[in-house]
Structure P
Amino acid sequence: MSRRILYTVLLAGACLAVLATRVVPEFNRIRFLVVTKPRLAEQPALVVALPDLTRLAGAPAAVVVRLRGTTETATVTIALDAAHVTTVAVPPGREVRVDAPTLAAGGPGHQLILTGDRAGWQLAYLEIGNIYGFSHGTLKFVIVPRERTRDPAVPWWLLALFAVVAIAAHPAPDWPRSRRARLLHRAVAGIVLVLFAISLFADTFSGYRVVFLLETFVLLTALLYLEPVTRSWGMVRSHVYAVLPRVAPYFPHAAVLGLVLWSVGQFHQPDTGFTSLIMFGDQFESSASPHLQRTPHAVDRGSGYDGQFYAQIALDPLLRSRSTVNALDNAPYRGRRILLPWVSHLVGFGQPWLVLQAYALVNVACWLGLALLLLRWLPAGQIRPVSAWTACMLSDGLLSSMRQSLPDGPSVLLLALGVAMAERHRRNAVAGLLGLAGLARETNLLGAVMLIPEQLTIGSLARFAGRLVIVLLPLLLWVGYLWSLGLPPGDGGLRNFALPLSGFADKWVATIAILRADGWDSFARFSLVGLVSLTTQCVVLLWLRDWHSPWWRMGVAYAGLMAVLGPAVWEGNPGAVTRVIVPMTVAFNVLLPRLRWFWPLWILGNLSVLHGVEVLRLPWLSGW
């Protein structure tokens, strides 16, 4: 017993020491590849201009240099601006790698100065960042300068929880009973402990610090505590087997949810949160509202995308500040879509940082809500409904809306709720919900086709007219409010429409021409799969002709919208069309399982999923 207690304390202490000092919840790798092709030092000194080092300011940076010697040994001194970094001797005819820490000042205009005692040597490679190296695959760790000690630590409550669990686990040192199995487990545990020892003592004997990511630490610790894990499994196994038949049908759904949520998590950055999903562009940074400029947020090169304007409205949803209006590319047009900005403002309690995070994640929350709601029409346990549900959740329109923080995805959730109410004949509730949806996106008003009476009588038409007023009233009132602010409706969005089928035909012609010229490697392949999908969906919906189905009415209404969409919606690869028409995609998949030719239609009608998984970088699925 005393041996087991000692083993428990030592094992828990080792793991706790690593968790407290050598584990980070996440690590944002920063690397600037400055020189990748050899540069000859024609003079003893070689000066290399560095990029903007603002992202490296405040912590020791890692300089990685590879030098090639000349015919004689060369001594090269490396300095960042006027600050000495290191001095290295380069043997003749050989290449040496130099890893050295330095404290980088923020901003552009810095230089790395390499001064040799003779000319003729070469700078083969130069990189500056916050790491010397990192691992790929299951075991994830980073190698950083020894002097770097301020990375985000594991919170104290997690340390306390781990200490309690590690002691309570009370692992047996002589497990398992089989001698061969015990030797194998001890060998694996020994490897894990060696890795932990390297992490703990590397900075004592070298200039490196080895830091594990939290997920890797959990995996390695599970190997050490395999005996308690196995013991716990034996205790709950019978209960798991009893519950398994009831939850097994939902395994495909859990896999889809896990893949998408994991992919969304990869967009999180320690300093800016999830704002990289909003796609702010540096071209609009100078005109951004003061609220945004004072709030940390991720900025991409270029013009960004439309979500950046709605996010700024969320910081000032009443649009009373002239700086907010000036920050928008088209204030009357963007200002009409106020629902998501208002929701984000309320969820974030008006605090700019929280508001931006809420706006970035509102698409994710609505996507999860839609995933649950669609089980009403596409239940688990049967391959056709599950396949159709998967196609809906991985559709290009929904994933692109999530990636770009746009109102299209939440709009589908509101319309699906409207369909559910329409099926229960709660038409007044449908009208109210559609009135709310119209504040998210004007095209959501097409959902009013669900309210058209099946039998046209004077009474039914009067009730329809009253409900139509309820649908239109919220948007009209908000447009009136914008007008009072000096933002009257203009011609914004007119390029979104064109003569029937003209934009559709032009897109086919342009896509085929690009593919003929540039081949399948062109991004036009995304346009091709999108066109095939949308064409299939439209043809199937027109062929079904099920006026009694609210989903069919919705799908056909959006098919009609697709016919009149203009060049502004079709341009790009595949363009915004898959987002704008995503209710048609969902309606198509909801109605598809009952058709005889399900599988060929499911494949053709959902080819655009290939672009959706690429946009969100889903593991194992993207990169086709």
Structure Q
Amino acid sequence: MRPRTLATAVFALLVLATVAAFFVTQRLKSGQPVVKRLALQRFFSPNGDHRKDRARISFDLPKADRVTIDVVNRNGDRVRRLVDGRSLGRGEHTLAWDGRADDGTVPPDATYYVRVTLRRQGRAATGVRGIALVTEPPHPRLTAVSPSWVSGRDPAPVTIAYTGPSVVRPVYGIWRTDRAPARRVVTLVGDRQTHSIRWDGRIRGRPAPLGRYAVSVTVQNRALIEGSDPPRLPPARGETRPRTGFTIGGVAAAPPLEPVRAGAVASLDVYGGGSRASWRLDRPGASRPLARGRSALIAAPAGRPGPAGAPSTVAGPRARLTLRVPSRARTGVHVLTIAAGGPPARVPLALRGRDGAGTVLVVVPAIGWQGANPIDDDSDGFADTLYDARTIPLGRPFAGGAPPDGLATEVGPLLRFLDGAGMRYELTTDLALARDRGPRLAGHPGVALAGDEPWLTPGLAAELRGYVQAGGRVASFGADSLRRRVSVTPLALARPTPAARVNALGEATALASGPPSALAASADTLGLFAGTDGVVGQFTAFDQSLQLPAGVRALTAAGRETGRASLVVYRLGRGLVIRAGTPQWSRALASDPEVATVTRKTWTLLSR
């Protein structure tokens, strides 16, 4: 065939095809649709939680046919074949997609479409609306819980706000965290399309007790997948964010953390009280108060540091209380009781009288007391201490309006024993030593660490070791001591270190516990156990010596088991180190004559 004739034939065929396509298109436009009333479930979540796990699909066939039904993505690519050439009659049909692809996996979160193919008619149609497959949970975020401090004396509502889905009613949780484990005490259900709620501060109709609280919010997206802030419940330390918790507090006070001289004015910050306060100053063991009075509380300017350092940011309204310490006050740690509405607050107040110059120096662990003080500084619902925070303010009130535990169990009993035995001493705190205020270690024949000393500044640790090596004598009546470091800034304690195996004096120690046991002497070249039967006390907590400093041997040793001493005495350089070996030693002084005997002999060694 000639090229000209071939071209003419091809052109004629194209014209005929175009005309035929035109007539077919017109027939399809005027014919019945592939399906009628294609109805799809808009959202589903194939995650096995029995809520919207399958997507329902329904449609009407105008006439019977062999039908293939596919789930396709936005590009028209097949994801799952649901029906393959099945004969279906005219009318309504229903099926479900379980959210799986042809290979059995769950495809990515996206919108998928349904394509229906009629095999006999050679026609197909894809639905305009799709099915949203969702497996990712929503991520709500608490944005505000206010106020962060609520007065137990005059409760105020707490407002909670969040961002995130609200198509399903949000559920809020109030969790009490100061008693482990955290437990939900209130459940609040919000309204749809709202993102905040107010709690009236009541639990089962009664005012919520004083304590620390964390808040959670749980929401659902349109696929009914839950998500919470914090992501895991119950809330745990380190998983909540600042400003997502609050404290319900009573009256609390932040006393000076350095000794106050007799006759001087003491200034304290009082939190959560009224406009006036009555106060009483007691010396532990005395039958009558040293002083008492009533004073107006002066509102402290916001953000201005108190006498002990930076104010806590969440301890409530702060006011200043000033009082003059009687000039006749004796050296010791007194208890100041402050009543300013509601239950009174009790705090320690270290005083330096005129009766202690030139004697053994007693060091009160103010850094340890504040470092372990369970105050929620950042309002995340959990207490901040040096064990788990990088920085804590020095000016925090003592939590719960109560003095630190170590006052009643360690420092108080030791000082009462010394007072009752007529043993004179001078007094300071570890914070005063770290700040180079007041008496130093040098110049005293001995130093008594009156309680647990978990943290020392690097400078004070070096000073203590140098003091002993130069001939000083140190007795430690606490436990788990001298193994951590912390920096002191003008307003805070910062950068605490983990506990080292070896303490500041070169000895390796470790805490242990067990059934009540006595400390039995295995060596006593110094005669500390003279006058006893060689066995003292009944203790359940022990600070065992794992290894003495290199080249050192124990002069006196006693433990609950052979070869593992808790109480140890050894020479370091030209000085002497005495460790009582249990945090329960001072508490036993009033009831165990043999513990008292060993303590008197220890004091004699310190006083030489």
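Values in this text are rule-based calculations from the coordinates and carry no lab data. Predicted model, so just to flag it, every value in this text is computed and none were measured.
At-a-glance table
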read-out: For Rg/Rh (Cα atoms, Kirkwood Rh), for residues 270-333 alone computed as 0.93, the structure of P, Q it came from; value: P
read-out: Structure (P, Q) behind the derived value 51, 35, 24 of semi-axes √(5λ) of the Cα gyration tensor in Å; value: P
read-out: helix-only ellipticity at 222 nm (-39500 (n - 2.57) for each DSSP H run of 4 or more, over all residues; to 500) from the coordinates reads -4000; which among P, Q; value: Q
read-out: Answer label among P, Q for the case where semi-axes √(5λ) of the Cα gyration tensor in Å, for residues 166-533 alone, calculated from the coordinates, equals 48, 30, 23; value: P
